[in-house]
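Engineer: Structures follow.
Bear in mind these aren't lab numbers, they're just calculated from the coordinates by the rules spelled out. Since the structure is predicted, the reported quantities are computational estimates derived from the model, not experimental observations. Cβ atoms are built from the backbone, for glycine too; each structure is taken alone.
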Structure P
Amino acid sequence: MRRALVVLVCACAISLALASPAVAVTRVVGTVRNINTHAAIKGAVVKSGKYSAKTNSKGSYSLTLKPGQQLLTISVKQYLTTSQVATAVKDKNQTTNWFLTRSYPGNAVPSHKVTVLAWNDLGMHCDQDSYKYFMVLPPYNTLHAQVFGGGEDGGGGKYTVTYSFAKKTDSTLHTDFWTYASSFDYNLAPNVGLTGNGLTGSMQRDSKGLGYVATGIPVTPYDDDGTWDPYGAATITVKNSGGTVGATTKVVAPVSTEMTCSNCHGADFAVDILTKHDAAQGTSLLPDANSGHPHSCSECHSDNALGAAGKSGVESLSLAMHKLHDGKVPNTTAGCYNCHPGPKTECLRGIMARAGKGCVDCHGTLTTLWQSVANRGRQPWLNEPTCTSCHGSKHGENAGTLYRNSVLKNTYGEMNGRVYCEACHNGTHAEYTTSNPADMSITQTAQGNGYWIYNCAVCHQGGDEEVKFRGQAMHR
């Protein structure tokens, strides 16, 4: 069975003097718990090279190491063996905690000739209920799919892959975006998104030629009947070259309008924001909006999410927003939820969140966020936290490539470069296994359980091929 990485690093350290003062060492301490119950796990062995330690009845351990970056592994019966990177610093405390997942179940993989894996690229997209006063982000959701098996090569583009939403067929019922789209320089028919896709349609070959993608889907968090559902499901249908349906599956298209500006700016928050902006910057945003011509933030503030260059000399939207709110919003996940939805949506729901990691653990505080842009030239959306920094190169992204665009590299020759990381692990912020059952429909359909895609038989079924790959580790 494939062994998968399930936890992140939290750093601190206690220095320790060995018998020989010539050798500098440090001590890494922490606790080991069950990720579902948070019960302490006794007898787990934490190891790095020749150094090892075992947890006591309270799940605690203390491991002596030389200073420097170390790859730690942990193993114990009935749980998956996993690893994480720790940086042991001399004379500083370090704590590395673990949340372990039970060993993979022995269930049989559901029988299917064609396997379709699908995902959303970011784990959550944001838009607005109303665009009367300004636009931060338009309705825009992106779905990906990869197809394997069935006698036709999914990488060769022989399949026809379509998407549709059973409960979300008319977004104009719940947003006025198309009323004001022309003010943002978009010439769009109702229910058509920025890239020409609607709420149903065909997925196109992606830029790598490995899968299928539909960008800019203008889905909202509301069903047609008004039900709030930020985790609405799209049905993906795969047909072969003869038009026969080979497989169907459902995938979440997460989107939320839960940017709660009202928490600080009051019930009439849009007017308050534009009034303050006009007073501080000498703009006329509120009068323009009142005359029926609202503006997009990206007209002036560059925004890599939209590919908008902005205006020279004006701070990017990410820099301006994080800088302005620094000191006003708590550096906690709850604080981030004011803008990045949200307390109802709970977009941070993946396995790292379940292991106790919040927004700040990966992205840093508001101060470090805006200063990384202002002082170090980081490009928002294009330069993001990496899996490699905490999980090591074996489970890291491709060099110079974001997680959402990376593919499996360190595996068997014929599989190298063919499977997207998100196909097996799901999108950022919603890494399998998530706390939201809606996300798990793909693994339930393809694998028959609620884990990430680890079983080779999901794609390699029947005959010599299944025997060849059975029990092999995916990451090598």
Structure Q
Amino acid sequence: MQQWTLQQVARAAEARLVAAHAGDTGPELVTIDSRAAGPGALFVGLPGANVDGGRFAAAALEAGAWGVLTTPEHAEPLTQAAGAGVVLTAGDPLKALQSLATAWRRALRATVIGITGSTGKTSTKDLLLAVLAPHTRTVASRANFNTEIGLPLEILNAPAGTDVLVLEMGMRGVGQIAELAQIAEPDVAVIVSIGPVHLELMGSVEAIAAAKAELIAGLPPDGTAVIPAGEPLLGPHLRSDVTTVTFGPGGDVRLIAATDDRVTIDAQGERIVLEVPFTQAHLRSNLLAAVAAARAVGVTPDGWVELALTAGRGQRYITPSRVTVIDDCYNANPISMRAALDDLKATADASDSARRVAVLGDMLELGPQEREFHSQLGEQAAAAGVDVLVTVGPLAASIAERFGGETHSVADAGEAALVVPELLAPGDVVLVKASRGVGLELVCRALGARDDDA
């Protein structure tokens, strides 16, 4: 936003400019973290349940921030500090942040692709970036910046000259996807999957489908919706004035052949051959969605797909003790657990001597059927040929009921981090997966598979 004037920034945010002690250009980036509010940054002080970010506005200016956007309560004292920087004020700083993001999205004139789904939205975003980047200037949202706060920040940090902006959209309740769509104004909507996620809050899979379909409702009349083939729950939400493209078996974009490092895709009658660094079935399915979305913005993918998965979404590591770790610990639900167990089986099958070890933690927010969902997972683990099962948490303990093999049940991630390394031998393949709240990244660190705080 550097090419904008101070007045343009204020108008776009629907905020009042109360002090202008900087030059006449706009900020280089926008942040809600005062620790990142150095030179060139606009710090937005958001009121929170426990901490009011506006309290850190003065510190941000002292650190050399371009300016701050906060409530009148915190902005007023800052106007007296000569040379401190730009001070903007708004009664609702979050709404101002979102308005600023929408204005920047329009100024970019980029094509926006919104991605949501019960499972697979992050890996589909990663795949979409991989197939688009060789052909057009593409920016994709980071990690879990997919909320009413994170999404506008990702829009605002997209540089001028961006051609395609890929935005992940998270959902935990009715109206949240609609809110994100209103901010981002997507041209293409990708719904990767519909499944039993957040049932505790939503009540039924039909309600989940309706909430995800808010992304389709947010499209312009000439937009494109990319959806799984044969998904009846989305049928009531399709629009006659929007192009609908289906992916998967029987869909408009479907897989017709695959080897270890190559896939052949029929994309609405066009044959596309891609070289890929993965064999997982769920990634191949998500690749179909990515190809459909890429074609919707005028790009036909080809050649090598340089995929870099977001942390905790199925990365594979080989530890110094020669244990293969599938780090899929960022989140979990019944659909993604089943896909991860299939991945564990396929990975272990490639090594004749490998044992299959599954470290599975609680799947959260599944509502009244949570115990049954976990118990069913035991059958799936047995079918995947799991040799050793480690359950983590009170809900996950139910997985052992229908497993029947060697089982170790622990209370939490800390205990699992102590137990799991002692169970493994060179050549083993271990899957680590649970809902985010369980914190199984501790296990991956204990195995030497992680050295970050992802």
Structure R
Amino acid sequence: MSPSQQTARTIPVINPATEEQLAEIPAASADQVERSVQAARRAYESWRRVPATERAALLHEVASRTRAAGEELIRLLTQEEGKPVPENEEELLWTANTFDYYAELGRHERGRVIPPGDPGQFNFVLKEPYGVVACIVPWNYPLLLMAWKVAPALAAGNTVIIKPSKLTPLTTLRLFEVAFQYLPEGVVQVLPGYGTETGEALVVHPDVAVIALTGSLAVGQRLAELAAPRMKKLHLELGGKDPMVIGPDVDLELAVKALAYSGLINAGQVCTSTERVYVPRGRYAAFGDMLAEYVRELRLGDGLDPQTDIGPMIRDAFRSKVDDQVQEAVSQGARLLAGGRRPPDRPRGYFYEPTVLMDVNHQMRIMTEETFGPVLPLMPYTDFEEAIRLANDNQYGLGASLMSNDARLVKRFFEEVHAGTVWINDPLTDNYAGPFGGMKMSGQGRELGQEGLDEFQQVKHVHWDIEAGVKDYWYPYGDRD
């Protein structure tokens, strides 16, 4: 934002590992939203006509500039969001590679030719951009989840306004300076602000055609309510309560390590974090003991410290929600094997010890509501049919994991579990060409892959009668033989 755009309201940005303020930036007002939308609308008229090969070159340039600024962006991302540097190195790599992927996919095809109903006709399908896309991005992966929306939207010929989370706007603003501002003016803009002001102003604006959100179920429902009267295209990736089933055949040491990664990466603050774990009854006690011993050795600390395994949670309110669920489960009969508290040796920072709970059930919030923290609750199952039933027993359907080498169990699992992504023996691994998104209350639409590009294109069927002759089925009916 230029100084003339600054408003009285500001956004403080806090380092969650130290609780120190990193910066204070101006929040966008409704007037600034209006100016940005109009700038994006003007830019769209020319950007949509840029040849796909030229758009591809520009997106490759975004990727290249992102990599060139990688060290700076990774450090800033770690400071404002908290993840350890290795996790942010991966986020930066994925961000750049996503722009490269859609640079190429965007020039691959624009539709298809279909067989006509008559030899003198020509029928084809066009995929066209929508116009202005508002990308509302969460705090837990502010660059990655931005790229999953912005890259395909741009490749399809749309222009984009990014509203980063008020908790983590700095890295996105810096990425604009080092990479996006080299695109034609108005093609990409960043508007930091508050959801009820900046975000909702974008959602209701008549010239914003698409709303792409990663956020909570409650926020998604609110935006859907606002967008419904305007019949806007919605692209929503919402909450999750992902299960992992430990197969009866799997090596327990391998399963412990896989579960720790899938449940504790980014301190459990991932929409696809494993938040429910089902273990064969005969191996339940041994698995719980092994898991508790393993997570006790993981090191909490500032993400900039190379010895850190798990960083802080984003804010104290999020940590308190996690602790409330843990303590409530214990009061209802759950058994605490590890963690379950704020580390006494870290008085500063929003840290929470990695936690292992046993003897939970589906009457407890820890097994029904999204936790979004470093908690691994374990529940036994008797047979695989029960494991699948338990895995499906939730309103969300974002992802699900199975640890097993039994092909019969694997097939049953991926056919019968209701989730947008199913991982077998390698949880939380994405693929640029593989669509990502949820079922049930986890949202609608897909990111990544061809499906991710299709989300930002609308379809037009063209029926062309080349002969342009009079048809025997036109009026008047009475003159027919």
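Engineer: For FRET efficiency 1/(1 + (r/R0)^6) of positions 74 and 290 (r between Cβ atoms, R0 = 35 Å, to 0.05), which structure out of P, Q, R has the highest calculated value?
Structural biologist: When FRET efficiency 1/(1 + (r/R0)^6) of positions 74 and 290 (r between Cβ atoms, R0 = 35 Å, to 0.05) is calculated for P, Q, R, structure R comes out on top.
Engineer: Could I ask something else about it? For the read-out distance in nm of label points 7 Å out along Cα→Cβ at positions 218 and 322, a value of 3.1 was computed from one structure; give its label from P, Q, R. Write out the running numbers ahead of the final one.
Structural biologist: Values: P: 3.1; Q: 5.0; R: 1.8.
Computing distance in nm of label points 7 Å out along Cα→Cβ at positions 218 and 322 on every structure in P, Q, R gives 3.1 only for P.
Engineer: The value -4000 for helix-only ellipticity at 222 nm (-39500 (n - 2.57) for each DSSP H run of 4 or more, over all residues; to 500) was derived from one model only; which of P, Q, R is it?
Structural biologist: P
Engineer: Next question, about the same structure. Could you tell me which structure in P, Q, R was used to calculate FRET efficiency 1/(1 + (r/R0)^6) of positions 250 and 298 (r between Cβ atoms, R0 = 25 Å, to 0.05) as 0.75?
Structural biologist: R
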